[in-house]
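Dropping the structures in below, format is structure tokens.
Here, each number is a calculation from the coordinates, and none is a lab measurement. The shown structure was predicted, so the numbers you read here are calculated from the model rather than taken from an experiment. Cβ atoms are built from the backbone, for glycine too; each structure is taken alone.
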Structure P
Amino acid sequence: MHPLGEYYLWCDHRAKQEAAQITELAHREGLKAVEWCGGVYSSEWGFAKLLHWLRHNPDKRKQFASAFEHCDMVAATLCGITDPAMVKRSICAMGHKWLWNPQLGGLPPESFLIKLDPLLAGVRTKLEGHYATSDEIAGRLSPAWASQLGLRAGIPIPVGAFDAHWDAIGAGAMEGDVVNVVGTSTCIIAYVKQAQLVPGVCGVVQGSVHPQYTGVEAGLSATGDIFAAIARRANTNVAELSQGLEKYRAGSTGLIRMTWDNGDRTVLVNPNLGGMTIGWNLQHTAQDELFAAIEGTAFHTRVILDRMTEYGASTRRVINSGGIPQSNAMLNQIYANVLGKPVLVPSSKVTGIGSAIFAFLAAGTFQTIEEAQRQICPAHKTFAPQNEEQATYHQLYSLYRRLYFNFGGPAGEDHFGDVLPKLIEIARQETNRGAETGSELIRR
């Protein structure tokens, strides 16, 4: 199996048109699978990216054998598997990103895919195979890779999953917990015994996080990337710009920051949005914007948790994992105040612990995930809500929700949902016109 081109990163939104077409056709045809991924198909997901690739690489179409999520490709490569039909595919990846649902017959029917675009003819067959949770074995380390890595051939390799889903396990998550994996973006992960459809989330998939529970995924398309962009525009870095943030109080900047700089992943699932700050005056600084942006990501997270709770996936505990919470106590405290719940932060980095747990299960070192978590997951530091700050954020959150749904939702007489998409459209048109005429334009 040889890649036909570069990987599509999850945050690559070039397939916006394809995603919109999938969503429209799915609702017109009554494709139930789209409801299990929040009702809106995202440009961050598999079929949109594959269709975009097929449309833009006509010279390579005849060579196309299959498409794989990175977690499945890595496992197959290490196992020395060369036949696409023999690769075990992750239920986590296929359930959240490829409309796969075992109760609905697996992948969308061939008739749906062909109606979407004839280029997808035969793709369903090329994506078929054994779909498995991460407590199953994908294969064993091949002699060739064992030699390169200095390991023993035959080591069992578990079926893969997405990094954030395994990070939730590594962070010590239990049933009913919500884990915010906060880094360049935020992936919000939970697992529950039973969950109903949750409009606007990235998927409700049995076995995607913990094999015995139903996984729920949501998130923000940009978090740390926004902080970095604010610092970059101020000719500094986030660490320096963060010095002194502890002097700020809830709402003290007078700003509300809508953190749509890379679109909205959940719950609007709209890539055609841009960041927005309300309340600027002539004295505001880059540090003010940074503080407001941290508040904004917390408000957005609360919108998501409220939506999950509304549809049966309530929050027992909140765990802030990922790279940023380890080094930004102010962010954790703001999240506790905005969410109105204690926020737990692992006392040490958990990157890789989730994957280690599933590797230990494959090797037989532990018999259950819970046993492994008790033995190797770090303890948590707790950030408790502060009553006075929490009261202020309760007022600000009501304003944030109004802005969120009025500027991010459908356009209407009393809503402004067309403003940000129109700004992006005009900027793109003028940039293209400038490229055609040879003039230089400033663009965002």
Structure Q
Amino acid sequence: MTELLFRGGTVHTVDGPKQADVNVTDGVITRVEQRLPVQGRVIDVSGMYVLPGGVDVHVHSRDPGFPEKEDFASLTAAAAAGGITVVLDMPNTVPAVDTAGMLESKAAMARSKARVDFGLWGLIRSSTKTDQLEAMAAAGAIGFKAYLAYSFSVSRKQVLYSPGTDDPDLEPPADYGTLAQLAPAVAHLGLPLAIHAEDPTVLAAFRRPISSYEDLLASRPPEAEAVAVSAAAAVARESGAHLHIAHLSSALGLQAAEDAMRIGTTLTLETCPQFLLLTSEDFDRVGSAMKMLPPIRTAADREALVDGLERGAITIVSTDHAPHTDEEKSLPFEDVPAGSPGVQTLYLSCLQIAKDLGDVWLAPRWVSEAPARLVGLEGHKGAIAPGFDADLVIVDPNAKTRVHAEQMRSRQRHGVLEGMDFDFAIKDVYLRGESIANRAPARGRMVRPAMVVG
């Protein structure tokens, strides 16, 4: 039996921050109280914050398919360094996770590489049937994702953005009709229905060559997000499904979501640090690392999202961690693939945002508690309490961190937050009571939601 005692820190408990000790037995938290008797090894965390391990609900491992961009080993090494102890991988790897068999195959691969725990989203295609959803749920899918503007290459088993292409190999994107057909089954399974919220008809109307950041913004207007949110919300409201909006990026999208929530739609919102910290005016400084979809928008959009987060309308901050090679991100702008890494800086950036809002303890709610609740992990992840996994992040509130490329463990070293300063430093990270911050072995497990209906 392995006993640990984390002594003297300020612990984010389910009742808020408290001066307390945390006792851990065989990787599980057993007691959270003041002045506990010494049992086993004592870890002095005096002056530190003790936070629950982060749960990033939106990452792209690129594995399988594009291991030169990222694989599960580099993804989860970056997560471990940043205090993220669970990553939930999106289904648009290659081949895509659109069947139970593909989910099981990807899970087996991930187990051999993962430094932190992981979960897998299942893909909704326009051709997906109810029995396929049920099979993926039984295999452990933590939810389902529909890419509303993205086609599917049948031969390559790949999700692609290819508007206006007349290719018989391309299956049309999942649309609102697809959601209307499948949402009752998703609701019955008790899993979230996530969408990439961009309406394809709006995008088609604004399609243009992309040679500058202004072109990118013009080609992905906020109306596309708002229309998709409103239409998908109508489907969710009728079916009783839990709709989850990924990477919310605009004031218009937020307004559409809040309108839907006011009339009874079960809906959660996720945004990302890049949308809370940067605006389109930062492009001249940041460069092509800022090319992502949806794009980083105006100062007014940023202010609306920060306000939505502060008010609690937005409850989750994730990363949309989507790396490419540094060489690819150095191409001419029109050829640069969209995406940036972010999992390693998620917790630190959220601590800074929360501090700037006046309550640093909001950060673990956005990064740990609410994400765990979204996907049915709230019985053992997302909190520091007896019976929970001892996934702990030790943070020094009196140290500073500057984001440097050489410290990043993702394959893409130069991310969108490079050069930013945070008023915190992560000192250590524990996964089920074992330190993983520095080059941990592959010991991650697959997480499964607790609420799936059999």
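Out of P, Q, which one gives 13 for relative contact order in percent (Cα under 8 Å, 6 or more apart) as computed from the coordinates? Please report the intermediate quantities before stating the final value.
Details: P: 13; Q: 22.
Traced to structure P.
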Please state which of the structures P, Q yields 16.0, 48 when Rg and Dmax of the Cα atoms in Å, for residues 172-331 alone is computed from it.
Q
Please compute mean count of other Cβ atoms within 10 Å over residues 148-155 for structures P, Q and give me the label with the greatest value.
Q
Out of P, Q, which one gives 1.5 for distance in nm of label points 7 Å out along Cα→Cβ at positions 52 and 380 as computed from the coordinates?
Q
Which one of P, Q has mean count of other Cβ atoms within 10 Å over residues 44-51, as calculated from the coordinates, equal to 23.5?
P
One of P, Q was used to calculate helix-only ellipticity at 222 nm (-39500 (n - 2.57) for each DSSP H run of 4 or more, over all residues; to 500), giving -12000; which?
P
